[in-house]
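Participant: Got some structures for you, see below.
What follows is calculated from the coordinates using simple rules that are stated; it is not laboratory data. As the structure is a computational prediction, the values presented were derived from the model and not from experiment. Cβ atoms are built from the backbone, for glycine too; each structure is taken alone.
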Structure P
Amino acid sequence: MIPVLTVRTKVALAYTLVFGVVFAAFAYLVYRNSLEASMAKLDASIVTYAGKIASEVEEQRNEHLFPAPGEFRSLSPGDLTGQRFLVRSLDGRVMLDDSVLAGAVPLSARSVRGTEGTFVIREIGGEKFRLYTGTVEVNDSAAFTLTVAALMAPVQDDLERLRLLFWLTVPAMLVIASIAAYLITRAAFLPVSSMIATARGISQDNLSSRLTLPDTRDEVRLLGETLNSMMDRIERAFDAQRQFIADASHELRTPLTIIRSDLELLQKKGRGSTKGREIAGIVAEVDRLSKMAGDLLLLSRLDAAPDSLRFEPVRIDEVIVECVQNIHPLFRAAGISLRVHIAEAVEMTGDRDGIKRILLCLLENSLKFTKRRGNVSVSLEKEPESELQVRVTVRDTGCGIAPGDLSRIFGRFFRAGDARPEGGGSGLGLAIVHRLVSLHKGSIAVESEPGRGTTVVLRFGV
């Protein structure tokens, strides 16, 4: 599964990445410049020291002498550390030897063409030296080859301290940059987060809610204004649909009542005849249509005015017993066993008629989809995990619900094709149940297996 990154996280990561690259490049340039500056300073000190040696050799050579090793001790090495030098004739004969450099200077460095010296780095005795090789002129002509070496330890120590400084500061700066990026993006996206929270809370129960707009005049505010305008249009369309369904349901009830009355009158006149039986079928369909109109009207009222429910303390155990007593004759006539188990008396806050409607609808469905000699049970108990929640379970041994239909059973006008008996309902019962449970801040879960039965679990707060 691909991880989901918010725009705020992406911006913060991009900011940190760019800052890290820039700071790393800056650290590299500083390190390179420091290295070049340190090497240039070392080379200049070596050249200065080599010039002093060359002057001493040239001065005494003009007197046809060659200075003794002790005469060079008075020469100041300046900033050099562990300095060494070696003087050879142009044919490679050693004129002034150094125990450290003896045998360490390759033949290629013993002769230098021209007046410019050369620099190399050699490891001698386990330590790195910077070697300078140049010529010593006597009477304006090259007479000797001079090699001067100095330890690179001071330069390496300085660079090591600089590397340590970067190893400490670069991660610290990246952490600071990431925190700064997080705080900046958080402040920048705070209006968006507020809009998201508000938008998530908007449902059919509070379509009048609108997004809170920031004070700034920017793209975020423009987005909020656009979404609020869209919500205005959706609310108007939703209200128009609700009103139409409510008006149509209300207007249908009167003519349906008149039609039913006339049909009953005709049925009495034709009692026992074929015509009377046909009229009886028509009356049944009119009754079904009247019930559908009533259910539509109830759904419209629950959608338009959810506060019409009267919430008060209700003994849900008493409501269950009442529902079972009302519907038990139908179960007995159908040859279906109906059992009740109430663990304890429970009082909750709710609408008594609404809770009764929920239970009767579930029991009617169990009756409708359970065959003769089947079993239906209703149980009431408190949740083991929480004493503040009550659980009502309706379980039957009916035909069950196909797995593909479970996610759609609470849709309006949905009726499972395989499980629908002849003369089925309108497909609004479970929609009403779901709406009433939602208005009671409860939850409903359905488990079913075709041919084995269905279990409906209701949970309410007490």
Structure Q
Amino acid sequence: MKILFVGAEAVPFISTGGLGDVLGSLPQAISLTDPSCDVRVVLPLYKKIKEKYYNELEYVGNTTVELSWRKQYCGVFKYEIGGVTYYFLDNEYYFKRDSVYGDFDDAERFAFFGKAALDMMPLIDFYPDILNANDWQSAMSVIYLKRKYQDKAYYKDIKTVYTIHNIDYQGIYSMSIIGDVFGLDFNADGSIVEYNGNINLTKGALVCTDKISTVSQRYADEIQTEFYSSGLHYILHLYSDKLCGIVNGIDVDYYNSDTDKVIAKNFNANDMSGKIACKMQLQEMCGLEQREDIPVVSMISRLAAHKGFDLVKFILPEILDLGVQFVLLGTGEYELEEYFRSIQHQYPNQVKIFLEFNKDLSKKIYAGSDIFLMPSKSEPCGLSQMIASRYGTIPVVRETGGLFDTIKAYNMYNGEGNGFTFANYNAHEMKDAVARAVELFKNKDAWERLVSNVMNVDFSWNASAKKYLEMYRGLNK
């Protein structure tokens, strides 16, 4: 089976979030799970691709991409890693910029990318059985394939999957550019991409694709409701028969407390003595009292309201009254940054705030904390709760999206579960979940058993890769 992933970012080349993690890990996991599969990925050749890889790209050739009245150069480069070939589409006008997203002409940039992903196929002599597009930036690859390429030899048998990583980002533009930018016919194609009076690229891909996937089963259910769908619940409900959820995994080699060179001392589920050294280091770094018996509660997150920070703002002083230390790493909304600066000023002996993005520091916080708080209003999958688990830090999460699918509530009677959860988006419910974790922390034997349970949960891509292959094979029959 030949599989082509189309997406706007991938680790280790370029990444701004969870999409990059998925496209850096999932294709390689599929290749490892079934070596008979020929797995490839196509990305834009951004200026911001890491120099180490940029300088080692191999030139394949070039083609011309027709986008409405435009005829644009497209160079094709490749790089092989982990049994997967990554292609990079070069057009300096569109991609040689300091930004990745957010430019005034993103509609045109990613329309070019979607069409170029199809036009490069004769050049590389690769026509996939499955084309898996990811989020709105690659939606046009599905729309063009189904609306413009289905009568072309070699293209007509390609099956498509459209994966939603976050329904909030849909690619919405004025209908006035349907012909000039996208090269679509208003009469023939307008009803495919139109939604609420605008072009909606995600809606168009949902209509055209053979299968819709998203990054957890709970999220697949949630986005069919008005609260979670950002307006697309009608379409998702209409096409629910082709919608499924497959939870993401994480790179368990990169996030491994037993081998991680960044943290103070390595440890594992059978010998957790090194975690105490990590906690002492974290407390020292934060200027907090170094005491093993004080639980450290941490958050590592973008500072945005939907991540649950309005709950945290409302109740944090009461959580601190439970006798915990609180450590936060992240950047984001100005109001939230100012709030946490003020909290650190008010509670200098209990609170340390790092308003930055720092991968190494995040690992030290994961390893040195006891409790990891993730009270999201919505969370398609979430990676942090799984990463925290790899470092023996107990997640406290709201039961939404992938948090619901990956973290099961601790049962004090039989010791089952791998975290603490709360159902409603309510500050006092969140505090109660943290309080339950703090209370268990006082019972050293029970706590260590829970930490061991958490560290033994398999959050690798293995299970997810098998489910993706099952989905692909279902389409490829």
Structure R
Amino acid sequence: MTDQKTPSKNYRSMVLVLLTIVYGFNFIDRQIVGILAPFIQKDLDLTNTQLGLLIGLAFATFYTVVAIPIAWLADRYNRVNILSIALAVWSGFTALTGLAGNFMQIGLARMGVGIGEAGGSPPSHSIISDLYPKEERAGALGVYSMGIPLGIMAAYFATASLMGSSGEDVDWRRIFIFLGVTGVVLAVIVRLLLREPVRGAMELGGREDIVQPAFRDSLNSLLKIPAWWAMCFGIAFGSFVSYATSAFQTKYLVLLDPSFDFKTLVITLGIINGTTYAGGAFFGARLADRWGAKNIRAYGWLPAIAISICLPIGIGSFWVSTVWAHLALTTVFLLFLGIYLGPSFAIAQTLAPINMRAMSTALFFFILNMIALGGGPTFTGWIIDVFKESNGDLTSMRYAMTVTSCMFIPSIISFMVVARVLPKDWAAAEKRNQELAES
């Protein structure tokens, strides 16, 4: 049943925190494969290409394709129910990942995780947009986007706490089963605590007689918004590098210094992700709201500037000689990498018509994840194997990450396009929603 009353500030905050935790679990289940890659690869005898497919394309294909019909449902039916069911599904398949005995079995389990996670962000973004006005939306979605670094941090901490006393004693199967069962419990909590908000409450004053367009109409409407399209490519190419880095970073550092304590490594990476990456996401969202209030182009300029800083730092971090030097550069890299999340999420929701918000997120994530999640780890794993034909393991990874980092360049260009066309599209979105309210 839809709650007809304006939600209190405390309730809004509780919803936002809970949705952020759910988003964090989304990234725990995603990141954990990259963290445990050396042990999974050794146990199941996987090539770098297979490992890249496992983290990337096998997961991303189902994640992105299934997200579209789920978003169609989320624009029409109870979003809390959809979210809680999706969380239970992807958590169940996470547990099954721990039972896999070969590449085919673990690949099927990761496909199942992708199907479940497809129902996470579209209803969540839509719920948040119905609880926060557009002036506060980037900040709220920035908090939600902190689920990415907090989830990554939790994945590292879970690995450290469950790996045993020795860095070589890593029962990766037990870690997957534990995380899966925990996620199912969280799904029950979500269903019990959250209420379905009034759709379009922030723009339509609580009206619920909103006409839902056909899928083709939604697709045509969104793809005719240049700033929305450019933002999708901007975050997609930026995340291409981000996903590739997280997929192979642990393996690279083990090669760089095999004697470095693995537990210390994962704890340190967890702290860095949970502080600097989360801080960048929070700071970027707040700065976008403040700067954007004066100049709407800030939603494009801010990500472009941040990613321009990431480009040389990201490449340099793979050419230093020690693990600690790499971690120091990674700290700065992640701080600026988190900045583009809040502004991008806000653009996706604010430019979309009220009755297409879940679909906007699904299509946005389709572009993002087919390019970034599907392409990043898969491309990098393949190119590592190509460079290995004439180089050692460490050198081949350095060459591969250098080539991969160059994908930041089209990301920067895309966000510069956003800055150029956003004022017109933002004004058109406000007019469109006003017309919808009056129709």
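Participant: Compute Cα Rg over 2.2 N^0.38 Å for each of P, Q, R and report the one that scores greatest. Before the final figure, lay out the partial values.
Facilitator: Details: P: 2.14; Q: 1.02; R: 0.94.
Across P, Q, R, Cα Rg over 2.2 N^0.38 Å peaks for P.
Participant: Out of P, Q, R, choose the structure whose coordinates give distance in nm of label points 7 Å out along Cα→Cβ at positions 31 and 263 equal to 2.0 when calculated. It would help to have the intermediate numbers written out before the result.
Facilitator: Numbers: P: 9.1; Q: 2.9; R: 2.0.
Only one of P, Q, R returns 2.0 for distance in nm of label points 7 Å out along Cα→Cβ at positions 31 and 263, namely R.
Participant: Given a value of -18500 for helix-only ellipticity at 222 nm (-39500 (n - 2.57) for each DSSP H run of 4 or more, over all residues; to 500), calculated from one of P, Q, R, which structure does it belong to? Intermediate values should be presented prior to the final figure.
Facilitator: Working: P: -18500; Q: -11000; R: -25500.
Only structure P yields this read-out.
Participant: Something else now. In terms of distance in nm of label points 7 Å out along Cα→Cβ at positions 199 and 231, which of structures P, Q, R is highest?
Facilitator: On the way: P: 1.1; Q: 1.6; R: 2.1.
With respect to distance in nm of label points 7 Å out along Cα→Cβ at positions 199 and 231, the highest-scoring structure among P, Q, R is R.
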